[in-house]
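Participant: These are the structures, in structure tokens.
Nothing in this text is a laboratory measurement; each read-out follows from the coordinates by a stated rule. Just so you know, these numbers come straight off a predicted model, no measurement behind them. Cβ atoms are built from the backbone, for glycine too; each structure is taken alone.
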Structure 1
Amino acid sequence: MPKSVVDFKAEKEDLQKELDVLIKNLEGNAKKLNNPAFIDKSPAAVITEERRHQAGTLENKTKVGLTLKRANNL
């Protein structure tokens, strides 16, 4: 049976791309949630959902960042 080969360089690049997307999403969430007009005009449910989305994205960013850090130390 052939052994699996892992392309660490490609994996690191993929992790970095994913991390970049997560950072961009967090910046977008922060813009919305720091915008008084958005907060004033949006229903509470929308604001709650944006905060929930931001928390989930932050958690994913942390996980991907740690994975990338480990991969860079190999």
Structure 2
Amino acid sequence: MGTLYDKDEIYTATEVVRNFSSILKKIVNKEQKRAVIVKNNKFEAVILHIDEYEKFKDAYDILQKIYENKLLK
């Protein structure tokens, strides 16, 4: 399963090192949803706004509880 990213969301590791403050500012100000980091032509990491991360974490926790309950039955 692949995820599509907008070209303006994709940064090389070098770009992130050189422009971290401006990239982070775009995410914090919600001008950009995420920053996908590529190193050696491979997707390696994603920087998200904390609100987005917390939504993912909450969803993960709910799914984990559902999974655990199914295992116990």
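Participant: Just checking, which of 1, 2 has the largest value of FRET efficiency 1/(1 + (r/R0)^6) of positions 12 and 52 (r between Cβ atoms, R0 = 25 Å, to 0.05)?
Facilitator: 2
Participant: Here is a further query. Ranked on mean count of other Cβ atoms within 10 Å over residues 4-11, which label among 1, 2 comes first with the largest value?
Facilitator: 2
Participant: Assuming 23 is relative contact order in percent (Cα under 8 Å, 6 or more apart) as calculated from a single structure, say which of 1, 2 it is.
Facilitator: Computed on structure 2.
Participant: On to the next question. Figure out for me which of the structures 1, 2 the number -18500 belongs to, where helix-only ellipticity at 222 nm (-39500 (n - 2.57) for each DSSP H run of 4 or more, over all residues; to 500) was derived from the coordinates.
Facilitator: Working: 1: -28500; 2: -18500.
Label of the source structure: 2.
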